[in-house]
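Structures are listed in the sections that come next.
We did not get these values from a lab; they are worked out from the coordinates using the rules stated. Everything numeric in this text was worked out from a predicted model, so none of it was measured. Cβ atoms are built from the backbone, for glycine too; each structure is taken alone.
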Structure I
Amino acid sequence: MMKPSPNAEAKPQPSQALCTGPTPAWGLSRRQLLNRFAMGLGGIALADLMKPAASLASPESGVLPVTHVPAKAKRVIYLFQSGGPSHLDSFDYKPILNERQGEQLPDSVRQGQRLTGMSGNQSSLPLAGSPFKFTQHGQSGAWISEILPHTAGIADDLCILRSLHTEAINHDPAITFLQTGAQISGRPSIGAWLSYGLGSDNENLPSFVVLITKDKGGQPLYSRLWGSGFLPSRYQGVQFRPDADPVLYLTNPTGVSDRSRRLMLDRLRELHQIERERTGDAEIDTRIAQYEMSYRMQSSIPEATGLDDEPQHVLDLYGPDVKKPGTFAYNCLQARRLAERGVKFVQLYHQGWDHHGGVKGGMSRQCQETDQPSAALVRDLKQRGMLEDTLVVWGGEFGRTNYSQGKLDGDSFGRDHHPRCFSMWMAGGGAKPGISYGQTCDFGYNVAENGIHVHDLHATMLHLLGIDHEQLTFKFQGRRFRLTDVHGHVVKDIVA
């Protein structure tokens, strides 16, 4: 990492030069001058402790002069499925659950592990097999559920991870963990870390963009999930809204011309620079940069988000919802457009995977909304030659139980939260294609082979981007923090 540069200091003006007499030129006594000078040094020291970003060089192009290892990926598109998709009904085929349908979860499998309050007090924990058929696909022979036919069609492009595990058993800490590397809020999100480390490839667009499927119920999503935490605020994600104005307040108000906006920003910059010289606060640089970014985005955003130049065969690839702003299909196509324009990290959120009841109907609806667009994104990137350096990640915050929450009653049964094991997939960006990595036990309850912790997942993602996860750090409150906290290792077996 680059060495921090010293705080910028205001240069004395000629009119402020000290006179040779007992009193300074601007009327302060010696005692007043020394008092203000001493307090000024203390203020600078305090500001550095409270805001360590003030001592960093301006990292518009990232703080890493070169990547630590050769980068296989240049950008990431993360398709986050909020709510915890059932691995047992999607990518982790467990026929024994169907064979022993209704039998009690064996103590030898549970091993005394904690359950949530929603099923922990049940007198019965009956095993529940998947209501969906699984078949093998591609040369890799990956087992994939029938409700994911489009994803099955790209099986040989996927690196399916079947042995993820997390420490969080409830949604908010689990989602926060996957997005920030910590269960407690306040840490920078993974997109913010990448923006901080790698910078931007397009000065006219944010380096980190967030897209959320519109009108979906489920677990709430908070802006802190794509926040910058203790990193400078310029690295936080910018949420694009699903309407005519993707970013609020970009359009000039009635009566304000582009020239007027430019003059206003020029005067505002001058005022900010005066305050910057007076206080040494680097966050003022962020404020200036964000105003300028907003001005440039007035022309770049309409071009980036418009679909008029997309050929019909591409629109057909993403499915019938692709022209409906805010749908998952629309957001997947937007993600591709932003990625090809230099956005480093595009985060999609799709809620509604929390199926405590009605697993069959709920999973079917969710996959109907997401299956074709997810596969289309991979196909689209591949046909454009972008998949090889774009890492696509699909997955939620944890898995679901192999037993029924509540009564096992036909197709209406549900599954509770399950942090012990779950599935995700990667495609492109240096992830090894056409493999299924890791195994769970026969009951899909515990990791049996090649477990992947959340920190391991993050370490591997950073590695594919050329970053040593132990070296991308930021000093805050006397400690150097990193995305992977104090542990985590690169899963080299899934690196192509």
Structure II
Amino acid sequence: MLNWIEQRTGFVTMAKDFLTEDVPGGASYWYVFGSATLFAMMVQIVTGIFLTFFYAPSAATAWESTRAIYLNPWTHFLLSVHYWGASAMIALVFLHLLQVLIFGAYKSPRELQWVVGVLLLLVTLVLGLTGYLLPWDMDAYFASQVSLNITGLAPVLGPVLQHIAQGGGSMGTATINRFFGLHVWLMPAVLVLLVGAHLTIFRHNGPAGPVLEDPRTVRKGPFWPDQFFMDGAFSLIVFIIICFLALVAPPYLDQKADPTKFFVPYPAWYFLSLFGLLALVPPEIHLGPLTISLELIATIIGPTIFLLVVLLIPWLDRSRSRGFSSRAGLLWGMTIVVCLIIGLSIFGQATTMSKQASAPASPPESVVLAAQAAPVSAGAPGAISAANAGTMQSNTGSGGAAPAANSNGAKIFASNCATCHGAQGAGVPGSFPPLAGNPVVTGDPNTVIGIVLNGLHGALSVNGQTYNGQMPPWKGTLSNQDIADVITYIRASLGSNHASTVTEAQVKGYKP
């Protein structure tokens, strides 16, 4: 069988070459971080695939499906392993890059190997960021909102990128769908490609080996069995730690996201330094007529410059040797930066905990899980589930919409409108106006049709209150029938609204 496979693939020869390859300096636990990172990536891919079987990405179902995962002990453990596996993978990539930096293994001919490694760290951070939103609980919503607001600070393209990532002017179903697509498809594909490139370049250049003044004196040892055992043993230890943490410290599921409530988010540990920096600097300073945005410098300009410096280290380091003494300045700089990151992370954690202590406390998880998935409190975004939306009956005025049409309107409202305006149309103070008890909504149907078709921008006043949120145009996104159904549902079923129905013909024949 092996001969048959070898004749057609060459896999046996490749495996022999790999296992018998000499390791400069012999087997060492210094070399295990790369293999452990690859193992952690495999854990994330496997657990992530199975979690997609149970998760439903929409504002109406994300929290409910996550709650269902928590209520089953097996899927809860699976999610916990995925959660702690993400932290393990980010930590291992960081440690691997740190070890490469200490050993000077970024030097010629391994410059591109270093660049790919730094890009791998960025991709793992993006994976952590996009995955953080998916449970759609209070912490996920408000922590992700901070990240999106930081994106919007970037000059020129920042607001555009924020609008694209959010899928509109506010967070909702479109945001979940885009983060889900990034987390499940795009970023994993980029990750696999970068890992393939990294391994290919590594196989071409070979291991750098230990730091010696005279590399000709280095001893060698085969990869099999010593280094293979060390890689496997360390990966097993990593997996045991992940499973242990998944059992004793599973991630907490907070209440469903509700933008109408005040909440202090706790960021993932790998973003604590950025939160600490934000808490440390004032938003802006004024020097006469000149206003300088320190927030922009701290969150966009500074990190971008730092990233460019890290990427260019192989070319900025002009020393001829990998020896520690010849790279003392770089190593001391690295030590200072690592200490600064740790210090900012501690400060960020202390600041966040202080703010959380003065804010309303989250209920125990047992209370959260015991709550009904739907309906939830008025104002909660996307609180109407698709299943419950289908059973709602209309309460129309003179028109009397058919139950089927109103059912469709309720589903569309839950998916596209409830995130901003609330499950019962209560709105968000200062941002999104109420739809229940709104005289414009229950007034001339032609006006409402125009607002839904073309969107609404700028400040507006409803019942003496001013709102500044932006509503996207739904023309071209929803069909005329869907627009008619959702307007009918809003005008006839939210709060005390009892206005007439709107037909497809009215929407189709709309004229300003």
Structure III
Amino acid sequence: MSETHFLDGFLNPKSVAFYGANNKGSSLAAIQIMNLIKSNYDGNIYPIHLKLDSVMGYKAYKSIAELPEIPELVVIVLSAKLVPQIFEECGEKGVRRIIVISGGFRELIGSRKNTLTKELNAISNKYNMRFIGPNCLGVFNNWYGTNQENLAFNTSIWEHIKKGNFSIASQSGTLSSHIWFDPESVDLGLSKSISVGNEANIDLVDCIEYFKDDKDTSVIGLYVEELKRGKKFMELASEITKKKPIIAIYVGGSEAGNRALKSHTGSLAGNAKIFDAIFKETGIIQTDYVQEFLDIALILSRGIFPKGNRLGIITNSGGPGAMAANNAEKKGLIVPELSESLQTQLMEILPLNASARNPVDCAFDMNLPYFYITLPEILMKSGEIDMIIQYGVVGFQDVLDDYLKYEKIAKHADFHHQPAEVMDSLAQKLLQPTMKNSEKYSIPILYVNPMSFTSPWSKRLRKNGALLFKLWDRPVNALAKVCEYVDYKNRSKKT
């Protein structure tokens, strides 16, 4: 069980001590304390500072020896040369867990090499301590404590993120935290995030080992610069992907990429083809793009595992349908021509200038119930497709409201603004039947609205359970990789 894994104490500490915090808000340690405050952390916080009496309202102590208890976790954000002595003091106090945010260790190159990492490992072994880092951003646990909606243990993310089942372990602090800076544009919830930094003591293998048995993690994301324990990683990943999908971004292989990694964390990146082979053999879903990383995670976190790779496309515009179909087949999906009987059934309700072959192009039509409900239901019931992408779920009232802002239009317009409650009701009536049919027939449907992701209609669609994308390339690309994973998983069951 994950509760018995040593990493659980890093994610669920009841007390935390901070080295390097002040009240100016200019230190990373201060930001991390402020993150805990924003996240309603209810444990004990102990700032350690030689000169200040209090930090962010918490009593400050001159040394860790003065603390009234042994903190379950210590976070260090001080000059690298000071960290070994702090490790000694923590060890003498009885501390067992440390996060070293500080840089200036293995990532230094050229004439600036140092032995600080070896010193930290020697001291941690002496006192039986484990530590994350150096050169990391810490951890985030959205399921900390009593699982209240706004309660989390958070040292690394500035925004409130809704609870989810997706967990990240990353050798880049940015990928573990910065991608959540705009939570309004990401429907993907987050479970846990661990920034491992240089991996001097705790590495990605430890993280996926923890996530493997974590009940609040259904999908795992990794940012990889190197693998310290390649054989163990492959063994563990092969075991995990049979039950939980793993999505990975590998950075390295190019001359510029390898040069950047050497100065970033001191990583010695391997041949990209080797990592491609590792990911393929273990069933890890690989991507080079952060947006695709998040898109795949969103689909999988919703429990979407298509039964096959036959894609049905519904559109009210020919161009997007053609581009989606073309891209889908290039990516290994099948866009089957629908049977004559199914086309006949569709043409009975489609306009005369429509196409029912697949993509199902109904041209521009304001008959919303048949567009949102009837067409998807017919395809879902047919047995001829495994998933649907629907383009053109535009919020026409949003558009009309914008026109009404112009006096010359407003005084002649034979339409008017619809109250929010009317539009809320409309969205529910249009979406809920299809959401139920999607579950009934096990046919996932992904929607594309070219309007803003945060427009009123987009928000209404998302509120009613729609998986929404802005343009058609992203859902096609993500679904193709999800289908590859499902195929791998099915083949694994037979071996």
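For Cα Rg over 2.2 N^0.38 Å, for residues 74-129 alone, find whichever of I, II, III sits highest and give me its label.
For this comparison of Cα Rg over 2.2 N^0.38 Å, for residues 74-129 alone, the top structure is I.
Just checking, which of I, II, III has the largest value of relative contact order in percent (Cα under 8 Å, 6 or more apart)?
Sorting by relative contact order in percent (Cα under 8 Å, 6 or more apart) in descending order puts I first.
Taking distance in nm of label points 7 Å out along Cα→Cβ at positions 98 and 202 as the quantity of interest, name the structure among I, II, III where it is greatest.
Biggest value here belongs to I.
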